[in-house]
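Take a look at these structures.
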Structure I
Amino acid sequence: MESSVRQDKISLASSLRYIKGVGPERYKLLAQLGLQTFEDALHFFPRRYEDRTAVRKIRDLTLGDKECVLGTVVSRGVIRGRGQLIFRAVISDGTHTLFASWFGQPYLSGVFLPKSRVILYGKAEQFGKHIQMFHPEYEILKEEADPPTVHSGRLVPIYPLTEDLSQKSLRQLLFVVSQKISALLRDPLTPEMRKKWALRERVWAVKEIHFPSDLRAQKEAYARLVFDEFFAVQLLIQRRRRRLDQKSPAIVHARGEEAVEEWTKCLEFELTSGQKAAIRDILADMRRDRAMTRLVQGDVGSGKTVVAAAGLLFTVTNGFQGALMAPTEVLAQQHFLNLSRMLEPLGIEVGYLGQGMPPEERRKTLEGIASGSVRIAVGTHALIQKEVHFKNLGLAIADEQHKFGTFQRAALKEKSTGRAPHFLLMTATPIPRTLAGTLYGELDISTIDELPKDRRPIRTLWVNDEKRGEIYRFVDGLISEGRQAYVVCPAVDRSKAGTLKNVADTHKELSRIFGSRKVAFLHGRMKTEAKKKLMADFKAGASQILVSTVVIEVGVDVPNACVMIVENAERFGLAQLHQLRGRVGRGQWDSFCVLFSETRDMDAIERLSHFERTQSGFEIAEKDLELRGGGDLVGRRQHGLPELRIGDLAKDLDILVKARQAAMELAQKDPELARPEHRLLKLEIKKRFDLKDEKLTVTA
């Protein structure tokens, strides 16, 4: 491919067809990688580098290793072998000779001219008395002083590929682009900002990220470009935050702290310091005329329901209503029972609204919500249906908030008339502390990072099928003492399970093995009333073993259950395993989580080993972030964040924290980016997030 480009005709938006050698077919291949313009190419970053800086003498090559050699073509020719033509060149550097062979590429005889100097990069192997390289990458040096500029003698970039597009041809194209077009880039950061945050210039960084001068230059280029990416996202998040602050005034709660304090003193247990701090945060937010939007995150069993109850009591004391929405019937009913037990003795009516309710019961609940006699409404998505009307909603709560989409959460907030209600999100899927503020920059965050004093640690065991009989005898012994057990399978029945354990077959097998024990089963395909009855029976002790899918992942609270068995545990993520483990350990007895897995996959082995020795949900979240990456862990699209081109939420947290601080400072100084020195930055952000209006208004 030729490296000449008419500089006077190109811009960042120019098609890559401007580069000689990029014909229609190659352009289609490039388009499959998202490469259509020069700007696309500049932002198509290497996924790794190969260190080809050391050029070895042929006599010093290590057989089996990939290395660079520089030599002269002493002979070459095309031979027939293995049913095809083979081009072979003999290269000498004065210390030894090397045979380089390429199958099916006879045209190379016109490239490797006699006495031409060439750099090769490939694996050195013994070939009779000679050293051989098969299909090495090559670079022809035109003159004695020519440096190896692209494919050898340097840190060489390795890019993602598509079929029929070679690494060498793609690298050559990106070399042309990075050398010629990067000069058209303009740095959106002022010199003052670059100096304050120790950042290199944008043009320099783009060149060096593709073809770094050395390892230090690559790291500095990477840090600058990752900063730019995170900085843009953080500016967007800061704008969302201001947008929330500037909305219509919120309902002000002027009294009621004493009532909440007295109520907490009457509880059967003492609140943890994390619970107390979260309640203080919530009450302080609700006293202001700016609508609270707070996330309470806490480990499984950390007591978030009590925190929610305190907020609901506070809003009722001030004459308003509260609403709590949960993603499943099981979890919603659990909240309804707990809130009724805690608050109805105070004369507060708690109503439930879910699917499949008897028409008359549903009608009375809707009337109570509309009249205000139902002070707290608990339910599923049924709470956001059109026929639900609150008289004066003061606090809306969404539990397991990651299970809801943005529109569902917004619909719950909009159930208020007049001033905006306060909004509380809760999650038992902890997000790493360093990541939470970045993903939820528009939220305030309270973290409950300790369990109540009466919670016992859960012993976790990862075993194979050889231990199955021993485990079953142990479980039977616990059942004899009056305890209960869960068994979770990844599939419902044999039709889609393949070799995986499924609920239907496991239920039959355990019913046979445990004989007189009552074994029940539960899965998501069952009707709501059937699921309710099964869970009620299990909680009442009518069955001793419950075989289920992950439908019991959240909301199930059976203190008597002390064993959780997970089949094919390698099929579950760390966060999901932690949720399942959290279904036991809720009573006064020692509890156990048993993982059955025969996996040989190294990633799964690392995941299960870590889970076996770790109790903390926050440590598990950090490990999940490391193993799966931030996008998989938190679902960037759900939170409105764009796909990252180069940054990695797992390994670049230090840069992310710096970018967030820089964005917060800039947002305070120039919230609309109206100053002349920020014009380029404003244009870049508008383009990056496809924002249409001049004020950068963003839909949260």
Structure II
Amino acid sequence: MTATMQINSSLAIITIDNPPVNGLGHATRSAIAECLKGAEANPEVIAVLLTGSAKAFSGGADIKEFGTEKTFAQPSLPVLIEQMDAYTKPIVAVINGVCMGGGLELALACHYRVAASGVQIALPEVKLGLLPGAGGTQRLPRLLAMETCVSMISSGQIVLSDQLALSTAQSTTQSTALSTLFDVYEPDPQNLLTRAQDFARDIAAVRPIPRVRDRAANAPIKSDLFSTARSDLMKKSKHFPAPFSCIDALEASLTQTFDEGIKTERAIFQRLLQSPESSALRHIFMAERAAGKIAGVDANTPLRNIKSVAVIGAGTMGAGIAMNFANVGIPVQILDLQAASLEKGLERIRINYQSSVSKGKLTPAQCEQRCALIVGVDHYAAIAQADLVIEAVFEDMQVKQSVFEQLDQVMKTGAILASNTSTLDLNQIARFTKRPQDVIGLHFFSPANVMELLEIVRGEQTAADVLATCSALAKKIKKTAVVAGVCDGFIGNRMLEQYTKQAAFLLEEGCTPQQVDHAIEAFGFAMGPFRMSDLAGNDISWAIRKLRLAANPHAVYSKLGDLLCEQGRFGQKTQAGWYDYQANDRTAHSSDLVNQLIKQYAQSQGIVQRPISDEEIVQRLVLALANEGRKILRDGIAARASDIDIVYLKGYGFPLHRGGPMFYADHLGWDKVDSLLLQFQQGHQGGTWTL
């Protein structure tokens, strides 16, 4: 059942019924079309009311059919809307809940709109690299101010019905006229349908039936609206054509007839649909939803109740982790045995919250409320009743062992014991306890209160309800979670090792740090590997290399990073790393000393340096990620290639318009990838390129 119709005192009430958000899949569109035909043919019906079941009018395209041939099966949404344009009886959209995308375009095609308070209204197609393709760019400007349309459509932002009910627009005659999206606005949602029926009876005899398409589009109040919008988009959306195309289509609503504008909109939609940027964004959309599906964990898996959290370690990571839970109202205890460290951590949290207040993101009251939820403690017994404890101590197995042995002794039965380790063996950590089923990895990314990614590491004995609980908790604290198996570095850092290896080898072969960074930043990364290393601290990667070399003395690495650290060049914190820095300034300046160090090292190793193109730099860095990602899939560490893409998009700054390393390699073609890898195997340190 996707749409139903009932006759109520000469009114046909058509209800879209395709939960959870009444998506406009093929069956739903067909059912609406048939109901409309039936109502039009019924002589007793004087008007039609179109509404949605539950708490949604329609959320637009049905994601279950997304990307399949059903998306464009007839009647398509444009064809259904053409049917409504030619309708001989008035159609009233009764907007009872979420009204987005194609759902809003459907409402715009109705002759009248009655809306409840608090309804979310949006045309979010731009977030998928598209624009509204069923008249949204042509009808909305005929109801709302062009300024509002530019903002809504080029950003995809959600606006509440309450705001739009008060919207005003400038008419084409330059006189100020009330031009709202809604003909009736009902503050009481419980009274919406009754109010809509009364309204429908009042307008049933009005002829000609008003069509949105017959109105004139509202000219901008400011003549430079479109040029200013394009200029602003260049600063934040330069890699994405869709926002600019939205402006083009909206401008067409003023310069072309409605039918011409529809043709323009449709042509742009088809062009964007074929664009690599839209393909990437649609891949990400589906990948985010797929990441929540965990093997062996279904919707019926019971969840453990998480009412309180403890964090071990008051350093930068521990403080950031604690903030995530306080932000959603969960009390947090931070345990640190060093009083000075604990005090510093709590002060760091307060400073972070006060910074949000100064930026207008929090009120002073919210700041105090969140700070009050985080308390410091200095002994393990104090956290014994916490439902979840997360250790965020130094990345050393002996330190982890000490923490987990103490947690095993004091924590209550049923508590979840989590490690924030980024590289260490979670199974070994679990064996430090007598309850390995309760142990899980929760790898937050720095800064933990900002970064969206959370790697959930599943140990050999991690219980299904622990996984389910942590997955649900990730959503609550607004993280995108990806489940990983146990290996050195899990998904993200295991791949990063290969990326940073190749970056260093490129230096040995003839590149400078700034050339490598420039090439990968031009590809779309926010920061290249050397600027990023300077920001994080070169001593951190140095310590990791030492651990890995101790475990595997035959591992192949460039010695350049070690030589750099031996000179005390740890990055921004020492004002010297791969680049030179000035006090209180993060600007990276080319270092003659480092460039000379690289040349001297290459000569000492008998490496003949050569010119290297930006194309080769990008290929080697990105394909190093993709090749290792393929191995991770083979090893069963990741459930699906799209999970790997999410890790790199959300945690490592991989450019959104590229879709992720696995998506990039897939579209390049794995035969082409393997051909390039075989070429790389012929060069310096070619043995690192195992397929």
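Each reported figure results from applying straightforward, stated rules to the coordinates on display, with no laboratory input. Computed from a predicted model, the values in this text were never measured in an experiment. Cβ atoms are built from the backbone, for glycine too; each structure is taken alone.
Between structures I, II, the calculation of distance in nm of label points 7 Å out along Cα→Cβ at positions 453 and 485 yields its largest number for I.
Structures compared: I, II; top value of mean count of other Cβ atoms within 10 Å over residues 29-36, i.e. the largest, recorded for II. For which of I, II does semi-axes √(5λ) of the Cα gyration tensor in Å, calculated from the coordinates, equal 52, 31, 24? It must be structure II, since only it matches.
With respect to mean projected area of the Cα convex hull in nm², for residues 389-492 alone, the largest value across structures I, II is given by I. When helix-only ellipticity at 222 nm (-39500 (n - 2.57) for each DSSP H run of 4 or more, over all residues; to 500) is calculated, the result is -14000; to which of the structures I, II does this value belong? Answer by label: II.
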